[in-house]
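What follows is a set of structures for review.
What follows draws every value from the coordinates through simple rules; no lab data is involved. These numbers were taken from a predicted model, which means no experiment stands behind them. Cβ atoms are built from the backbone, for glycine too; each structure is taken alone.
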Structure 1
Amino acid sequence: MKLFLDTNIVLDLLEKREPFVKEAMILFQLQLNGLVELFVSDLTFVNIAYITRKTYREVGCL
């Protein structure tokens, strides 16, 4: 099965955002087990870079 992921699902996993991180982890585990194929748009990577950079700058990591 092919699944197209929204940017927020990837961010849920990367930033461990509750309460959604568990469901995001399940999706990525299904990918690792070869049960699904996950896809994202090109802009997902740009959005993730922008949002995580902003988040880490606010907490003083950058």
Structure 2
Amino acid sequence: MKSTFASIVSSLPAEYADLRFEENRKIRIAYEGKELAQIATTLTSGGHVRAYANGGKAIA
């Protein structure tokens, strides 16, 4: 994945560009009184690209 992101950023015609990507995992354990009510895991991921060129800025 790192090489794919590097390829994307290096192909942009900009003086400066960066790409940010993150993954988050949340684990929820819920009790009702002394009884286990729920166990759940949620995984989210996302990112954005930022570039500066010719005095302008673009974010996607």
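Structural remarks
- Relative contact order in percent (Cα under 8 Å, 6 or more apart) derived as 34 - corresponding label from 1, 2: 2
- Structure (1, 2) behind the derived value -4000 of helix-only ellipticity at 222 nm (-39500 (n - 2.57) for each DSSP H run of 4 or more, over all residues; to 500): 2
- Structure (1, 2) behind the derived value 18, 31, 18, 14, 12, 6, 0 of P(r) over Cα pairs in 10 Å bins from 0, in percent: 2
- When distance in nm of label points 7 Å out along Cα→Cβ at positions 15 and 39 is computed for each of 1, 2, the largest belongs to: 2
- Comparison of 1, 2 - label where distance in nm of label points 7 Å out along Cα→Cβ at positions 7 and 31 is highest: 2
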